[in-house]
Structure P
């Protein structure tokens, strides 16, 4: 998946009143694209890093628009009671909406799915800060065993606060405040 493919999907979704059939792995592929762009941004030179960040920004905007359009269509499908062309994640949303529309209690398996999604969101919402790396560093593992780096002196990177603070204490990085 790349930005061109995302744009094509957005155009197809915009031009149809029906849901466009997505690959079952669409959301996972998008997450992989985001990780690849983030890694590219963190490990590239200044100019290349900015290009990766620009691509990351564009990809995020396109996917948010795809999701917004698809959610509107999923609500319509839930009202009609006709699920089709849904990914596994969207089927969960469809079942929740259908239960709400039909005034049914939310089934236990959906409540469990909601809890799993909530926990996943919380685990991905680790606060990240920007740091200017002062020395060359090898790959670093965080408390969740996620790899960060390697980094070169002069790199500006986003890191979980726990790692950034340790690097700051050891005078290996400076915390940077970025204002929009």
Structure Q
């Protein structure tokens, strides 16, 4: 089983448990904070992910961390299970998969809009409203600037890309003219 598959299974199980009798958003914050702690502490990351470190030692390290931080019981149990299975190396992927599942549960979709020039706040709000109407979901949107677009916008919603940039339109015109030769 790939790490992505096991991370998705852990995330699904965690969300199933906390969505019935817990606070899924709080668990997301706690899981993100735990991953940040591991990433910011290279020695801890090495100890928890190194296959040469015995599982019992990893569990001891994790239990020491859990005694100092206050995590939701389902999250603490999941981390202990992952330590017992020597799967703590995928905890970052679990956090990402959990966040994606939580967003899907809450009917939230991410969108990234790239424009040639910065958008004023009112245009960003209009974009969000139009994307929400088009998708039927709440939209969390990020914006980027890429002057190479010349004008227009490229919008990515999930895996779908809507390219309305001037640069792409000019490239299509060029292709048509070359085909007509």
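Rule-based calculations on the coordinates, nothing more; no lab input. Since this is a predicted model, take the numbers as computed values, not measurements. Cβ atoms are built from the backbone, for glycine too; each structure is taken alone.
For volume of the Cα convex hull per residue in Å³, for residues 36-115 alone, the highest value in the series P, Q is held by structure Q. When FRET efficiency 1/(1 + (r/R0)^6) of positions 20 and 68 (r between Cβ atoms, R0 = 30 Å, to 0.05) is calculated for each of structures P, Q, structure P gives the greatest result. Of the structures labelled P, Q, which one yields 49 when percent of Cα pairs over 26 Å apart is computed from its coordinates? Computing percent of Cα pairs over 26 Å apart on every structure in P, Q gives 49 only for Q.
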